[in-house]
1. Given a value of 0.05 for FRET efficiency 1/(1 + (r/R0)^6) of positions 347 and 603 (r between Cβ atoms, R0 = 35 Å, to 0.05), point me to the structure among I, II it was derived from.
2. Computing helix-only ellipticity at 222 nm (-39500 (n - 2.57) for each DSSP H run of 4 or more, over all residues; to 500) gives -7500 for which of I, II?
3. For P(r) over Cα pairs in 20 Å bins from 0, in percent, the calculated result is 16, 53, 30, 1, so let me know which of I, II that is.
4. Computing distance in nm of label points 7 Å out along Cα→Cβ at positions 363 and 395 gives 2.5 for which of I, II?
5. Given structures I, II, which gives the highest value for FRET efficiency 1/(1 + (r/R0)^6) of positions 315 and 355 (r between Cβ atoms, R0 = 25 Å, to 0.05)?
6. Please state which of the structures I, II yields 0.20 when FRET efficiency 1/(1 + (r/R0)^6) of positions 211 and 403 (r between Cβ atoms, R0 = 25 Å, to 0.05) is computed from it.
7. When you work out mean count of other Cβ atoms within 10 Å over residues 171-178 for each of the structures I, II, which one comes out largest?
8. One of I, II was used to calculate distance in nm of label points 7 Å out along Cα→Cβ at positions 91 and 515, giving 3.7; which?
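We did not get these values from a lab; they are worked out from the coordinates using the rules stated. Keep in mind the model is a prediction, meaning the values are calculated, not measured. Cβ atoms are built from the backbone, for glycine too; each structure is taken alone.
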Structure I
Amino acid sequence: MKKYVYYICILILCCRFQLAAQTVPPVTEQQLESMTAAEEAETEDDSYLQQLSYYKRHPLHINTASADELQGLLLLTDLQIQNLLIYRKLLGKLVNVYELQAVPGWDIFTIRKLLPFITIADDISLINSIKDRLKGGEHSIIIRASQIMEQAKGFDKTTAGTKYLGSKQRYFLRYRYMYKNILQYGVTADKDAGEQFFKGVQQYGFDFYSVHAFARNIGVIKALALGDFTVNMGQGLIQWQSLAFKKSVEISAIKRQSTVLRPYTSAGEYNFNRGVGITLQKKNIELTLFASARRLSANMIQSADSVDAEDYFSSFVTSGYHRTASEAADKNKLRQISYGGNLRYSLGKGYIGINTISYHFSAALQKRDLPYNYFAITGKTWFNASIDYGYTHKNVHFFGEAAIDKKMNRAFVNGLMISVDRTVDIALLQRSIGKGYQAVNGNAFTENTFPTNETGYYIGLTMRPTSNLRLDGYADLFKFPFIKYLVDAPASGSEYAAQLTYTPNKASELYLRFRKESKQLNQPDNVTSLNYLVYQNKVNWRMHVSHKLNTIITVRSRVEWLQFDRERNDKEQGILYFADIIYKPMTKPLAAGVRLQYFETDSYYSRVYAFENDVLYSYSIPVFYDKGFRYYLNLNYDINRNITVWLRWAQMIYNNRQTIGSGLDEINGNKKSEIKAQIRMII
């Protein structure tokens, strides 16, 4: 292992590889990596990528953008947004984008993140906007197909046992009409690999269909949602369905930022509402009401107590897979009705809101009778309510939420962001979530995946000593008062990270990142009568450099080292190195990107993740463990101004494995290859 680290470090120091700016900001890539590593799964929510791509083609007018639109970028803090609104009110329109440096709390790093998505140009008048809503927008169609080339066990019909019902291909279709941020409607359809298509249990083609219509700013109607939409309230203690980041070196991520209602256009089959929602605004009062009725996939259990006993379900099926007979049997077996609302009163520089949500299921929820499920949601109904707030005073922004559930268990999140001066920002967050608190779709800033059974304190710091140097870091201390999955006693943990970013010029960037995580889990392979906890420790170092060679070619590279250990166990190590080359001429129709990567880890526990560029509106963050190579090639070609095609080939090659994957996804051999094609048409 050590010799590879030595050779890779020498190679990276001798190379000038780096990457040009992409639609996805580098900080967002890191946030997606962190989220995937924490949840051990990639999100299918591409709404944020759609938003950024739209603003790259139709930049947000910084002189007229509302607070909601600026929040939707997920690149600014509420303090920065408030300062910009005050600056515009006092001094009028900005005449140059770099005038943003005069706004308190704004700096060159922030402006560089925003540049691809904003403009100073004047927007068209409101009268023209209303007139053009139904005819002045953009129609777009996305068609995507992908396939793993090697045959997995689930597709091998020559052997006995459970098999996938459908083909190896995955298909995705999305039609959308959009006029600015005012009106949009569309249809999304998705078929996963292994699911049937226009036959068997899928007589109507795709396994999943989603339809939405969403309008904003119609008189007193601030937002109107029909069909599929998401609901985001407070700080995520009772409900948050849109993309939300957790711990990263970007300290602004500690606060959840979104409008209550948002259109749903992604392929994920679980985390959204289907019905109607409306937001009304009159002066300082804003009222949102919503109602949803939909069917969910669930693990249904037939009661064996008596003939008259009702069936129940043990868990929701959130994967969206309906590939085998048993998976298809669980599809749409549960009816869910949910409704609720938000009442918000604006205070000029702040707000206070009241939030409620109720759920009714067609069958009772009854999880497995295990100790860590003692406080789990049970029955056919559930309810949550909360109060949330935000207030800006000079250079300090306060925010938080206090929530209860049906059983009156309590949860609290409180935080503040301080702009000490133009070069220093501080973020603080405290959470205290009762061991019995539960929320069906909660997603707060916590160590746990869901907000329950946790107390913690977070502090983050950003320093900009010079215009080309930035230091970010955070410390997070947390405790779990009650047992949970794989933790059979009250536990605690901590996480620390620091990142130094150096940007000598517009074409180059280098960052060094250190991260350490330590938390208690059950001792694996325990042979004693009782489980006991040991600290699981991870230490991670990363060096990432980027340089734009010229207007056509850009390159980037990364070396990452990880050490993993548990008490009384030998330490494990992991190493990853990649180099990217991006070819993107400004006046040519063809663009390309290629990556070559090497990885070596001692086991799955010392695994490493890395963000990969993909076709438009898509990305990959594979998990890398064992020993091997990975490479991919991305091509995209503009047939004309309105039609673009993408082609992607990616392959993983392991050095010392005879099989890849497990269960029905197991592949014989040491290679796994994927091909993906996509076409976008704009009308």
Structure II
Amino acid sequence: MAIHSILIANRGEIACRIIRTARALGLRTIAVYSDADKNAPHVQQADEAVLIGPGPVGESYLRADAIIAAAKDVKASAIHPGYGFLSENDRFAEAVEDAGIVFIGPPAKAIYLMGNKAEAKRRMIAAGVPCVPGYEGEDHSDEALTKASNTIGFPVMVKAAAGGGGRGMRLVEKPGDLAAALSMARSEAANAFGSDELIIEKAIQRPRHVEIQVFADAHGNLIHLGERDCSVQRRHQKVVEEAPCPVMTPALREAMGAAAVAAARAVDYRGAGTVEFLLDASGDFYFLEMNTRLQVEHPVTEMITGLDLVALQIAVARGEKLPLSQNDLKLDGHAIEVRLYAEDPAQDFLPVTGRIELWRPATGDGIRIDAGIATGLEVSPFYDPMLAKIVAWGGSRDVARLRLIRAIEETVLLGPVTNASFLADILKSDTFAAGNATTAFIGETYSNGIAADIPGDADVALAAALILSAERDDAHRHAGYVGRNQLGWSSAPMPPTPLRLSCDHGTYDIAVHCSGETWTVFEGQDKYVVEIRRRDDNRIRAMIDGRTVDAVAVAGSDGVSLAIAERRFAFHRVTAGEEDEARSGGRVLAPMPGLVIDIYVNEGQAVAKGDALAVLEAMKMQHQIIAPVAGTVNQIGAAKGDQLGSGDLMIDIVEAAE
């Protein structure tokens, strides 16, 4: 089939990734975008772009009719769905083909069969693929699922029958938690996939999550491209992925690869797909699901095989034969990928929105950054909080790991809070370094929560120097001629400049004395001498009490955003007359823009600290809003169905006297 142009029915880094390969193949590329994405990189990089609706996904990227109409309008010969959104929607794939447009993905029937977890599991059992014990019957009522859970035995996994990516999925440890888990999973599944059908599976304790990349053409050729270990997860969403799996053996790879090929063959598969398994400590493995699309983590496979999976997808969609056989597969070295999210790990991974003040991806040998962001863009509440993927290759696993740690440190995103320091901490842990991480790793390693980046005194001193330096430089720009050698000079002794800085972790009252590019910072009884040695396009090299510090900063007279290694800080200058915003401990504010899914309490109701108050949906996930104090509900400021902005009042609690 002739393909001369491709419309990418997606956004962000995956849209940019597909555009890159398509352009390299000489194909014309068409982007689609929502109002919220009008300045996004994928819109700028494509040869042409079409507006398909407002920011919410239901009015834009999930509108199959608008996407197909756009493809017809620009005469695109093919549509690539990327991942997420409509990529595993069999009706969309069918509608694309019916419109005379090539769908770069598997047949609609294969998407349907594998997209419904209940039907997929029945097919896999029939094909002899090992499966986790569970319930995948036709009756999806709470009563049937409760009965099945009691028969299977706790703990169990509640899972959306359609879709994936951790949405509509809940681990239930005991019977008393099942009803709430079913309710939230059903609601999340309906909102994410348009179906509230659920299945139940026995929870396999502390397994590895190992997936096999498969590829099939229209000529009966079906191979696997090795495995990826995706065990480091939180809330069933992958955080770190690597290839090959640290505990893989040739015999186990052959067995899992054969099972994956059998799974794909059972549904007459074509194109790129991933068969996911749970691997236990004894070496037994169980079918989990099949993702009928390109995976987020496909770069690690590309880096150890030397293949371009998007180019292979396009070749298969053209009707070409796969260019390699199973015996041709060669795995070289090791690759590890982490997902950079706009979220705050110290606040239970709460998604974060806001303006990107600076985006500077790392470069270097063996480093690959896939991103769809740019300096100045807003991180929107409408989409998944993943911003970029940072990937490193090495001849050995440890070289890849160390390169990736450095790449995380050198990949700077200032503005919204990210999980950068959390990612680096995972890679530095002894358990991960030894290759022993399972799906229980994050829960076990961070059982007491995740500490925020707290600035040290030297960090505060550097921030103070940068803020006052920016203020001085701004004054110099607006003044009449003043020579650089006169900056900071006075004929009489100058008293230290008082300065009050605040950040998420506290307020700092300091005083600063300037002499050229040397700043003496007084914090209480302590003194720090900060010398700005070099400035180069936001890159700073400073000496703090004789010790070299490299940083990246966006500084102004009112504050500074600062990156030092993997740590990120934002300091605000508290000016004269400015008062800290008063915050009552019982005022529960929307932590981000989102849709109120439910309110659990009423005015006048007594609540305990930690009680669930409401559910807010943002960035495609549902978040429980918890009572910060014990007391009585005084006011409910939001209702079910309300769209809230960040900081809007949800519930006011009059705190109980101690």
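1. On the way: I: 0.05; II: 0.85.
Of the options listed, only I reproduces it.
2. Working: I: -3500; II: -7500.
Attributed to the structure labelled II.
3. Source structure for this number: I.
4. Working: I: 5.8; II: 2.5.
Value 2.5 for distance in nm of label points 7 Å out along Cα→Cβ at positions 363 and 395 corresponds to II out of I, II.
5. Values: I: 0.45; II: 0.05.
The structure with the largest value is I.
6. Values: I: 0.20; II: 0.60.
That value comes from structure I.
7. Values: I: 19.1; II: 14.2.
Top value of mean count of other Cβ atoms within 10 Å over residues 171-178, among I, II, belongs to structure I.
8. Numbers: I: 3.7; II: 7.4.
Answer by label: I.
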